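J.: Below you'll find the structures, each written out as structure tokens.
Read-outs: derived from the displayed coordinates by stated rules, not from any lab. Here the structure is a predicted model, which means the values were calculated and not measured. Cβ atoms are built from the backbone, for glycine too; each structure is taken alone.
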Structure 1
Amino acid sequence: MTKSELVAEIAGKAGTTQADAGAVVDAMFDIVCTQVSRGNEVSIPGYIKFSQKDTKARTGRNPRTGEEIHVPAGTAVKIQAGSKLKAAGKNR
């Protein structure tokens, strides 16, 4: 499902315009990005949780040349599916 399909589906279920639904989707992801970048966790119980995770420095390998490279420590976004989302995936 693409973003435009998601917006259309939300607009239909909420009885609102696609422009309004699109603004809500954009605002939601803007808030999630802002909060996670600040180190805060965003959780929608039963569905999804976004958090920031620290990564350790490590030795990687250039897939083209096979040469070892140093990958510095940093941060990554961790996304966890909640129980309702997991159950939806099993009921296909």
Structure 2
Amino acid sequence: MIVAAAIAMILVAFALPLVVRPEHLPAPEPESPTQHLEDRRASVYENLRDLQIEFQMGKMSAEDYASSKRELQAELAGVLASIEEARRRAPR
């Protein structure tokens, strides 16, 4: 009896992907038009945190730290401006 139930479950598990069609699946949620910019913003923030940790651990000089920080902050400012512009242009 247990063997028959196990065999039935295995058959259902293998047959289910053959029965389910793409039209039966729910539509994917639309991606935000600014999602790629928000991902980049998160990445730049993470890079700034990592940079600060490396500087505090003494892995880089103050000049290198300041230079890298300025570059990342400039990139972050551009990304934030792009996000704001995209949100302003997006229809409500």
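J.: Given a value of -26000 for helix-only ellipticity at 222 nm (-39500 (n - 2.57) for each DSSP H run of 4 or more, over all residues; to 500), calculated from one of 1, 2, which structure does it belong to?
T.: Derived from 2, not from the others.
J.: Oh, and also: For distance in nm of label points 7 Å out along Cα→Cβ at positions 37 and 77, which structure out of 1, 2 has the highest calculated value?
T.: Once distance in nm of label points 7 Å out along Cα→Cβ at positions 37 and 77 is worked out for each structure, 2 has the highest.
J.: Another one. Assign the value 33, calculated as relative contact order in percent (Cα under 8 Å, 6 or more apart), to the correct structure from 1, 2.
T.: 2
J.: Of the structures labelled 1, 2, which one yields 1.00 when FRET efficiency 1/(1 + (r/R0)^6) of positions 5 and 29 (r between Cβ atoms, R0 = 35 Å, to 0.05) is computed from its coordinates?
T.: 1
J.: Given a value of -0.45, -0.83, -1.08 for log10 I(q)/I(0) by the Debye sum over Cα atoms at q = 0.10, 0.15, 0.21 Å⁻¹, calculated from one of 1, 2, which structure does it belong to?
T.: Considering all the candidates, the number was obtained from 1.
J.: Which structure, out of 1, 2, was Rg/Rh (Cα atoms, Kirkwood Rh), for residues 21-68 alone calculated from, if the result is 1.40?
T.: Value 1.40 for Rg/Rh (Cα atoms, Kirkwood Rh), for residues 21-68 alone corresponds to 2 out of 1, 2.
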